[in-house]
Structure formats: structure tokens, C-alpha cells
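The data blocks that follow each hold one structure.
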Structure I
Amino acid sequence: MYKVAVKRDFVAQHFLIGGDWGAENNLHSHHYAVELQLEGATLDQHGYLVDIVDIENHLNALVTYYKDHTLNDLPEFAGLNPSIEHFSRILADSLAARIHAPNLSALAVVVWENEIAWASYRRAFTGS
């Protein structure tokens, strides 16, 4: 199985809801790092799993969308605690809808909210 990954970082804000998490319940910023991992068993005619430039463009577009925003205010977080677990799934679903390469079998998104805490979401790739 081949795997290719692209990573980007950005700053966004959130506040946690639904529990007593002290300072995390107040609006604060995180310097997020997001890594997109793509998997597949075969390479294309150029010897690539997927064109990294294409992947960078999709990831950059999402980073631009989330950068400097409050996650709680975005429609995809409506009714959700803006945890890194939810964030990783939301990013994975969005990227799966954007990326089209027939040899991809799965993708995963890892989201770090700091240098020691991360969450990920992996899903079968349904794009073509």
C-alpha cells in the first residue's frame, strides 16, 4: 500500500461547549496543523499515487476557509462541540468530495491543536 501526505498549518479559534473544561470554554486560538494522508495500492501512469500539486491546492483552499475564523460560527459545526475529533472528520469528508483519483482507496486527516494533542479520522475513498 502506498501512502502520500501533505501538511499545512494555520490559526483558528474556538470554544468548547457542553461541559466544564475551564479556560477551554472561553474563546481561544489554536495553531492547528492538518495532515492529509492518501492511500492506494497502485500508482498512475506517471508513477504517482496522486498529483501532490492537486492535493496541495485542495488542502490550501480548506486552510484558507478555516484560517482566522471561529469554528463555532461555521455552519459545519452547528450543534457540534468544535473538538479536533469533529474537525478531523469534517475535513476528511470535505477532502474526499474534492479529490478525484481512481487509484485511491482511503484517506485520513490528522489534526493537531498543539504539539502534543491530535485526533484523526480515516475513511474509505469514494471519489473517482
Structure II
Amino acid sequence: MTAKALVVRLEELSWIEPPGHHGALSKLLVTPENSATKQFDFRVSTYAPKGYVEPHTHETTEQVYYILAGKGLMTLGDRRMVVEPNTAIFVPARLLHGIENTGLENLVFVVVSSPPAEMSRVDTRAGR
């Protein structure tokens, strides 16, 4: 059986605030729940100034972040570095990591995670 392709527009999806994310919203573009993928979680995230995700690890999931707009600080293990547009960050499994918006405008980036099993797709905002 051939898997079906998916075409989705950003504007068709609602923002979610995953657990451990504060002032940080994501749109889940391609996930195992909305497509035939078993290998990827692909999302666009926007963090308001002061928005962040608590430092955390994934046991098996690797991630690639790509910064589209804004500036912030990325934690990778015991290092913290400024990230800005046109910056790509690879995060291997089991590495403590987090990102926070330390700038004056929204920090916007895409995240690709594989395998997707450890990625939360739950909205923690009340009533959602």
C-alpha cells in the first residue's frame, strides 16, 4: 500500500503550547497523527520575548532546529550560545538542551525531530 502525501498550510492549524514550554507556541505541520510518517515530527514554533522551553533531554530523538527570525539563547549541555536567523542546530539524543527568546521580537524557528515518539503533541493551555 502506498502512503498518501500531505499538503498542509500553516494557517489551517491551531497553535499549541506543549508541556514545559512557557510563552512558546508550536504548529504541528507533519506528525504521525496527521500523516503517514513514522519518522518525523516537523513543526514551526514561535516564542514571545521571555518565552522558553525548560532544559530537557530525549532518550532516542534527534532534532534539528533552524532559526527563521529573532534572537535567543540555545542551551546545549553546559554551553549557551546566541542563535539567530540562518542558524541550524543539531541536537543529538540524550543531550540536555533548551531554547529561550532573549530578544525583543518573536523567536521563530522550525524543528524536525526523529523518531517522533518522544515529542509532545499536547496543548497545555487551559480549555484546549
Structure III
Amino acid sequence: MLHHISIGVRDLSQSTKFYDSVLSVLGYRRYMSKPGTESWKKTENGIAFWINQRANLSVVEDSGNHIAFQANSCLEVDDFHSRAIKAGASDDGSPGFRPEYKDTYYAAFICDLDGHKLEAVHITN
């Protein structure tokens, strides 16, 4: 359904380091670099995640938007959250089960360096 997702960031270098760290625990690797933009993919045919330099970026707090990255385990969700907080993100929901979604829905939420809301989620059957 989706081919790629992109968001704006104020500081491309700083955000690249942030995303290298937090996405690597989920199995994402740097995919492509171009002037003013960086991207990551989990698999060759997977959905690409892009960040784009935007000096005058304005992120609307609590707009209802967020990006959820699939994790392969609860441990990956925990690691994603821990690395993000250590890298300067703010906590927006500690790792844990979210039975309001599904009994086996395990997730964590953070806001990145620019205020974008991100989630790492693992759902077991």
C-alpha cells in the first residue's frame, strides 16, 4: 500500500544520527543519501522512511499524526524507546502492553528531536 514516508527535520546531520541509532534496533539500514535528505529501509522491497532538511519546519504538537515502526519483539520496542530517549527524544508513552488496542499489542511512543511522534510496536498473535 505504501511506498515511502517522509518527514521534515530542522537539522539533517543531528536527525540522521538519531535515526541511525533508533531505527537500527528495528532492523532498518541506511538506504539512500542525497543532498538535503536521508532514508532507511528494513528490506530491499520494504517501505522507505525519509527525512528532509527543512530550516523553517513547524511541527504541530498533538496533531494526531504519528508513524508506527514494526518491531520483531518486545525487546526491540524497549531498545527503540531507550535509545530514542538517550538520543534526545521525549517520552510519549513508555514501553508496555496496550490492551485498549489488542491484548498482545506492545508499544512505546516518543517524540523525535523535531517533535514528530513515533511508535515502535510488536503484536503477537
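Work out which structure the value 1.3 belongs to, where distance in nm of label points 7 Å out along Cα→Cβ at positions 2 and 98 was derived from one of I, II, III. Only structure III yields this read-out.
When you work out distance in nm of label points 7 Å out along Cα→Cβ at positions 26 and 58 for each of the structures I, II, III, which one comes out largest? Intermediate results must be reported in sequence, preceding the final value.
Values: I: 3.9; II: 0.8; III: 2.8.
Structure I gives the largest value of distance in nm of label points 7 Å out along Cα→Cβ at positions 26 and 58 among I, II, III.
One of I, II, III was used to compute Cα Rg over 2.2 N^0.38 Å, for residues 34-73 alone, and the answer was 1.49. Which one was it? Structure of origin is III.
Since every read-out is calculated from the coordinates, none of them should be taken as a lab result. Treat the numbers as computed from the prediction; the structure is a model and nothing was measured. Cβ atoms are built from the backbone, for glycine too; each structure is taken alone.
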